1. Of structures P, Q, which gives -0.61, -1.08, -1.17, -1.26 when log10 I(q)/I(0) by the Debye sum over Cα atoms at q = 0.13, 0.20, 0.21, 0.22 Å⁻¹ is computed from the coordinates?
2. As an exercise: distance in nm of label points 7 Å out along Cα→Cβ at positions 48 and 72, calculated from one structure in P, Q, equals 2.9. Which structure is it?
3. Which structure, out of P, Q, was distance in nm of label points 7 Å out along Cα→Cβ at positions 40 and 64 calculated from, if the result is 2.1?
4. Starting from the value -4000: which structure in P, Q was helix-only ellipticity at 222 nm (-39500 (n - 2.57) for each DSSP H run of 4 or more, over all residues; to 500) calculated from?
Structure P
Amino acid sequence: MIRDRGRIKWTSMMLPEHVKMLRNWAKEDSYEQPITVDEQALEKMNEITEEALHSGKRVVITHYDDHQYRPLIGTIVRVDTLKQTLHVEDNFSERWVVPLANIVDIRFHEEELSE
């Protein structure tokens, strides 16, 4: 039986630049494409943001960052309408600034646990 090692057997004959390009190419294949949010979802997220800002409830914010969707759990500290950003403080008292255009979903943290 012939054991083929695939790409591994050719790496010794490749230039370091080619190996780097292959790794970047494989990494780019895992990128997620950004989606557009419809008007109803935007309205619901706006209501949740307003309620969370005034009541201090924790929220789960899903946002698009560095070609991936990332969750952020924390309390909304401030909404900057001029810069179009959302200021969030997480459980470790670290402040995050999320652009409003990158936000895909906002939910209350309690809803996330009950689903």
Structure Q
Amino acid sequence: MSAPVIKTAIPKRRYQLGEFLVTVLGEVESGDGVDYRYIMAVVQEANPKPNLFLSIEPNSGEIGEGRWALRVSMPDGSQVIGASDKWGDLDTFTREGLSMVQKILALEDEMAYQLA
């Protein structure tokens, strides 16, 4: 898995989504040379290691236009799936990221509940 290498980060938001915990991280210091804006880490309750990441990083021009690229990382690899200026906003990334996680994990029937 091409997971982000996180040295330090500040949890910004946490959600319960079915049997998964979703944490949105900001102020990320990475160990892989990528300047992440935000990272959404998805952990299944029975497994302490995240098995899905959505990350916002500067767009290298790899895909489309827009300042921020959205990368999906799973056990079988990672891929940039889009670029947009709007993903630099925490609320927008969180809302759209949760929707993507629901689709990827086939959890469209589950509601995401924000945790304190």
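1. Values: P: -0.61, -1.08, -1.17, -1.26; Q: -0.45, -1.12, -1.24, -1.36.
Derived from the structure labelled P.
2. The value was obtained from structure Q.
3. For distance in nm of label points 7 Å out along Cα→Cβ at positions 40 and 64, the value 2.1 is produced by structure P.
4. So the calculation was done on Q.
Each reported figure results from applying straightforward, stated rules to the coordinates on display, with no laboratory input. Just so we're clear, the structure is a prediction, and the values are computed from it rather than from any experiment. Cβ atoms are built from the backbone, for glycine too; each structure is taken alone.
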